[in-house]
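Below are structures written as structure tokens.
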Structure I
Amino acid sequence: MKLLLYMYELMSGLKINFNKSEIILIYGDDELCLTYAEIFNCQVGKFPIKYLGVPVSPSRLHVADWTQLVEKNEKKLASSKGSCLSIVGRTTLINSSLTSTFIYHMSMYLLPITVTKNLDKQRRSFFWQGNGLKKKYHLVRWEVLCKSKKKGGLGIKGIRKLNVSLLCKWWWKLYTEEGLWQDIVREKYIKSDLLQNVKHKIDDSPVWADLLEVRPFYLRGRKITTKNGKNSLFWTDPWLHSQPLCITHPVLFLSL
């Protein structure tokens, strides 16, 4: 392996910095990991690792792995900024705090409920207290403020809803687009089953497990074009009306 890396250096003209490299074994032995680290003269790493700024791990990420995201949001909503802003300015800053970094993370993983609550707590405090010197009453429920202006809210983006929407987009891409990712997912997870019948397995990746968790939201909001009928269920899919036949004709469905 080290010989191949040196050959890569000669062919590409790039230099590998082993001092900044890490050896990580998936479910490997610690002694074996140390042996490889001595061979390559690099450090021993551990999961989760960061790839393009996103934490990656063969197992599900814990709440502690999202601490950096919570701290980053706290810096953006610092009390020194809120002291000189009106409610309109705070609302704008709260929405802008969900920058590309947050969108990128939420497009890959379903954030834990604890992390979502911490982020919402920071945003609530910033909206109502502003300068953070004195605790103030929250006059309106946060869920109301997160509604659109047409529904009586302020249009503040709800983190949980945004997270679910971004993950549901992967389901949309899976069934409306073609590509390498779609081929791999269909071959590894879906195979010949229908989307509605795919079940969670122990060896599923964390990303796929999160996609399965938001699947009911995607199924609830979609409308099916039957075509040859192989990818739709007669009673439980909304292929004829906006609701499935099992809901519009419950008597017939229960009599089956």
Structure II
Amino acid sequence: MGSGVCYVYCLDALSGGFIWKYQVGGLIQSIPTIADGKVYVSSDDCYVYCLDALSGDLIRKFQVAGLVQCSPVVADGRVYVSSNDSHVYCLDASLGQLVWRYWAEGIVDTSPVVANGRVYVGYNYIFDCLNASSGRSIWKYQPYGWIQTSSVIAYGKAYVASNGDINCYDAGSGARIWVSNCDRVVRSSPIIAEGRIYTTAEDESVYCFDAFSGTFLWEYPTGGSILSSPAVADGRVFICFNEGSEINPTSGSICCIDPSLIDMVLHQA
């Protein structure tokens, strides 16, 4: 795991015991990525670090021209990372060398998503699809609003949030299939599970849509500020939120939602 104090920590998953830590040169504002026995982590010092997952020793680091505040993505022997220097970088995972660099039309502050030989990334008012091998743009689209979160690829479709909208595109052609509105700024990347989309918005609620039609299904208010994506496991939706008060402004809670119960209540209504 990373931290806001320039350290990457490795803990025992069963006991929580300390195993190792590594200090980078800047703040870590994203989740490390683990692949092939290595840990990839980005930092505000404009470097992407590659560490040995067992020992925590530095294997190599790669410098970019701007802050890297998003998680690196590893796929097919390559590392993809975006930077606020308006570029998306592709590195060779074995050598750490630059394969290609793509200039975006604005600051890229969301993690790229790699699927089926393509790289999907949002920035400013643009959703861009790149060829994963060459870095050339295949298609790009302008949703109705600013993109602040990463996309998700499922069912041959690409889903991305822009302001208060959830946009669905054909992942191959880029054709827009549908758009649904939350009426509030969406703060998290959409999560897809069992044909449904779960996301959160600035009104402290969790929203659920049908992943195929975009139909709004339900909204669940948590009563606190949400700054992260939901997690789905065993048919239930988990979300962390801040219900802080003037006495304890950092008080937080975890909410567990059973969608089947909400469906039952709505059906009875």
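Just so it is clear, none of the values below were taken in a lab; they were calculated from the coordinates. Keep in mind it's a predicted model, so treat the numbers as computed, not measured. Cβ atoms are built from the backbone, for glycine too; each structure is taken alone.
With FRET efficiency 1/(1 + (r/R0)^6) of positions 30 and 70 (r between Cβ atoms, R0 = 25 Å, to 0.05) derived from the coordinates and found to be 1.00, which of I, II does the value describe? All intermediate terms of the calculation are to be shown ahead of the outcome.
On the way: I: 0.25; II: 1.00.
Here the read-out was taken from II.
Taking relative contact order in percent (Cα under 8 Å, 6 or more apart) from the coordinates of each of I, II, which one would give 13?
Values: I: 13; II: 7.
Derived from the structure labelled I.
-14000 is what came out when helix-only ellipticity at 222 nm (-39500 (n - 2.57) for each DSSP H run of 4 or more, over all residues; to 500) was calculated for one structure; which of I, II is it?
Answer for the origin of the read-out: I.
Out of I, II, which has the highest value for distance in nm of label points 7 Å out along Cα→Cβ at positions 174 and 230? Spell out each step's value before the answer.
Numbers: I: 1.8; II: 3.1.
Comparing I, II by distance in nm of label points 7 Å out along Cα→Cβ at positions 174 and 230, the maximum is at II.
By the measure mean count of other Cβ atoms within 10 Å over residues 150-157, tell me the structure among I, II with the highest figure.
Max of mean count of other Cβ atoms within 10 Å over residues 150-157: II.
Using the calculated result 1, 5, 9, 11, 12, 11, 12, 12, 10, 7, 6, 3, 1, 1, 0 for P(r) over Cα pairs in 5 Å bins from 0, in percent, pick out the matching structure from I, II. Let's see the in-between values first.
On the way: I: 1, 5, 9, 11, 12, 11, 12, 12, 10, 7, 6, 3, 1, 1, 0; II: 1, 6, 12, 15, 17, 16, 15, 11, 6, 2, 1, 0.
Of the structures listed, the value fits I.
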